[in-house]
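What follows draws every value from the coordinates through simple rules; no lab data is involved. Note that this is a predicted model, so its numbers are computed, not measured. Cβ atoms are built from the backbone, for glycine too; each structure is taken alone.
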Structure P
Amino acid sequence: MYEALLNSHSYLAYVALAVLFLAVANAIIGWTGKKDFTLTKDFRISLFAMILAHLQLLVGLILFFVSPKGLNAIQTLGMGGLSSAARLVAVEHPFINIIALVFITIGWSKHKKILEAKGKFKTITIFYGLGLILILSRIPWAQWLN
């Protein structure tokens with residue numbers, strides 16, 4: 001079960017990051033290009049990015065509790081006993097990604113209340129962009145790319 005969750009978390013990350021990047025790029029283009037915010041394209045891209053990011057977080061949280069590198073590592077070694085690589089996986093990665101998802105969710109909620117397209121695109125750009133930056137800052141690249 002652990003291996004299946006780990007593989008799901010790794011492969012879903014590619015899809016979630018690609019769609020989140022697409023949502024941010026689409027919002028930047030819409031904001032700077034003064035385009036109309038459409039339900040068929042812009043709304044759906046932003047919605048799918050949020051859904052995939054939440055799904056990725058859910059799989060990651062389950063993995064945190066069943067993985068020997070998550071909660072088990074903290075309980076076994078204590079916070080002071082974790083190496084920097086172990087601390088990244090057990091503490092920083094989950095914590096920062098939760099904060100990133102809070103930004104993405106706030107951006108989704110705020111954009112729905114705005115009526116003009118420029119404001120919608122701006123809100124998605126800022127909040128989804130912050131979320132994307134936070135996620136990219138705490139990916140355990142050395143472990144992920146191996």
Structure Q
Amino acid sequence: MEYIQKNPYFIFLTLIVIFLAIGFLNAEETLDINIHDTYYVISYLHFAVLLSVIYTFLAILYFALIKLKFPLIKWQISTHVIVSVGGLLLIWIFSQLKREMAPGDIESYTAGMTFNDKMLLGIFITVLTMVATQLVFVINVIQALVKGRS
């Protein structure tokens with residue numbers, strides 16, 4: 001836990017390398033996101049670059065604040081890093097658990113739909129938690145800037 005609090009930027013930089021590697025290895029594949037009746041389609045490469053830009057911003061901000069000795073709240077750093085990293089892992093797990101359904105038995109089809117709806121709800125709650133945690137990060141940064149250098 002202490003490593004996370006002292007070097008959160010290193011964890012984000014490691015994730016950036018992983019994102020870009022996955023994006024370049026799967027550049028031709030697409031990610032389909034279905035929200036109600038709308039499908040959003042983005043290539044893995046573009047999604048990896050988008051995530052890399054976001055996580056680069058977080059890494060640079062953490063690096064600057066820590067190296068300039070601004071007093072960040074340690075439990076908020078840990079919470080932000082764990083939810084930001086763990087949330088992506090949890091979203092990936094939920095997406096892998098979704099069932100492919102073939103027409104046939106109506107009972108198994110509706111059971112599969114119910115299961116997929118629960119996985120989608122899990123993804124939605126995880127995304128909301130990750131967004132809320134970004135607000136914790138912003139509060140931590142503002143508090144550190146207001147307090148000034150230690």
Structure R
Amino acid sequence: MVLLPNHIELYPDRDGLPSVAITIDITPSQVEATLHGLRTVREARYARVQITTDDVIALRDLTALVDVLADISGHMGVARVQMTVARLGVLRSGLTEFAAGEHLEREGDALHRPEILDVLDAVDGIHERALRAALDGALIPDA
């Protein structure tokens with residue numbers, strides 16, 4: 001299992017309700033692999049002629065995440081990315097879909113698959129802790 005350094009912060013929003021922010025540190029190779037996986041999923045998932053309104057919203061969320069990763073792609077050193085629980089869920093969902101391999105195999109998939117699986121494993125645990133913090137209104141220490 002690969003280590004994906006992270007920090008989960010619980011803070012009150014403008015209405016005093018608990019909100020959660022997740023910060024992850026991601027290496028250049030993890031950025032490239034994740035970006036490849038999410039782009040592949042986006043192309044495979046939304047290649048249909050007609051998509052629903054829900055699909056458009058999901059496409060927008062996935063594209064926003066791809067844009068964030070594309071902005072840090074090619075940078076040297078570890079990048080720090082802050083996400084909401086929902087955006088982390090989009091990341092988790094996209095990587096899970098890529099890992100399931102239900103798309104046509106594309107150039108670069110085999111190269112990036114091992115790193116994507118490692119990142120997905122780490123994101124699963126982070127997402128679980130962040131979601132629990134959001135639901136419970138309290139942080140859960142690392143196991």
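Using mean count of other Cβ atoms within 10 Å over residues 31-38, single out the structure from P, Q, R with the greatest value. Each step should come with its number before you reach the end.
Details: P: 13.8; Q: 8.9; R: 22.5.
Once mean count of other Cβ atoms within 10 Å over residues 31-38 is worked out for each structure, R has the highest.
Tell me which of P, Q, R gives 31 when you compute relative contact order in percent (Cα under 8 Å, 6 or more apart).
Label of the source structure: P.
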